[in-house]
Structure I
Amino acid sequence: MNLAKQEIVSAKREATRIRNRDAIKKAAWEVFCSRGLDGATVRDIVGASGVSIGTFYNYYGTREAVFQELLADLADQARTISAKARAGQDNLHPMLAESYRHFLSFILGVDGALDFCARNQHHIRSYLFTLDATSGLLSDIRADIVRVMPQATFTQSELRQVAMLIVANALEILLQAREEQQALDVDTASAFITRLIVSGIGGWERRQDPATPAAS
């Protein structure tokens, strides 16, 4: 087989690979949104995807593997959107408010995302903080807190906890709205979470003790 034919075959295989993975992920999203990971089976996903069960196992060894990839995709998009929202702000309050507003608007704009979060909340809590995308999101938040609060006296451990609370609070707001079966007012919810966080950590905005290492 000459080089040109090899490239054509390779391109076709790659296109098939992408098409199959996309079909599996799309089907899995629908199944996880309607039944949750605990109620779903590989056969449910395969049946909704149009691929064979062998094809599924070629790409994903378990239903948990595709679930984690979907969650990672969601976290990665949320990281990009929230980072862009925070980048234009120089003070803690507007920085958090804009970050929350963009994040909540993003999630609400994804078809089925509230159901996905509600039906899989214990799995999300289990997996979320183990994902590379979430680690990146937390790192971004820590850096932005240091940027807008240069005199804060957080230790590295405290700063990590603050970043995790900022993320966890957004998730809890989404779950509460879904459980109460009411439309989420993004502006009101963003203002509430922001006030909650700022009231809690705003007191740390004081001149740093020279003996305390700078947070970074």
Structure II
Amino acid sequence: MDFRFDIIKEYGNLFLEGTLLTIGLSLAGIFIGLILGLFIGIGKLSKRNLINMPLDWYITFFRGTPLFVQILLIHFGVVPFLIGDTNAVIAGIASLSLNAAAYIAEIFRAGIQSIDKGQMEAARSLGMKYRESMRYVILPQAVKRMIPPLGNEFVVLIKESSLLAVIAVPEIMYWGRAMQGQYYRVWEPYLTVALIYLVLTLTLSKVLSFVERKWATE
């Protein structure tokens, strides 16, 4: 089997651009997903059905359906409905964010519920309001426990961003498919794509392990 390094070199700049876009999409997805997930997770703790039930449906839908299908629905349906035309990058960020938010919401909910109820009662007895108690007492303790699952979600999000190639977002997988389509080669494009994703996920895992150890000692 001959392995053509020349076509990998030819696509080198495109893979670099795709890698940077993949990182950008993943960062945007996890950032927006964290914000949405925090509010959804806290909302899930509400005893009011008017608040709890819609959030439960949201989580059930985005966790119970394939991300691939969600991407297509958002790209061809939701985005054109909202802005009159579709945009692959906007649809990609929205898909990753909404999907991540559903998983992150459950991480936040579980993390908050893992804190002893006496912590909240003690904070309230000191005159703190619910928001203050959550912000200064509960969340700081819960975040330490949530770092590993949140890190895993970020790793998963980077890998799942490869599905955005189906709507022509020019990330890593898009250029891998482009190379395969141009040269009718399999090993060069897909091994290159796999190696790039491996480097990204291993690097992120190392960073997250460092952060986890750092927080554990504080």
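Just so it is clear, none of the values below were taken in a lab; they were calculated from the coordinates. Just so you know, these numbers come straight off a predicted model, no measurement behind them. Cβ atoms are built from the backbone, for glycine too; each structure is taken alone.
Odds and ends about this structure:
- Answer label among I, II for the case where mean count of other Cβ atoms within 10 Å over residues 78-85, calculated from the coordinates, equals 19.0: I
- If Cα extents along the principal axes in Å is computed and equals 71, 46, 24, the structure in I, II: II
- Winner on distance in nm of label points 7 Å out along Cα→Cβ at positions 54 and 190 once structures I, II are ranked, highest first: I
- Which of I, II yields 3.6 [distance in nm of label points 7 Å out along Cα→Cβ at positions 14 and 126, calculated]: I
- Value 22, calculated as relative contact order in percent (Cα under 8 Å, 6 or more apart), assigned to which of I, II: I
- Ranked by distance in nm of label points 7 Å out along Cα→Cβ at positions 46 and 174, structures I, II are led by II, which has the greatest value.
- Among I, II, which structure scores highest (criterion: mean count of other Cβ atoms within 10 Å over residues 86-93): II
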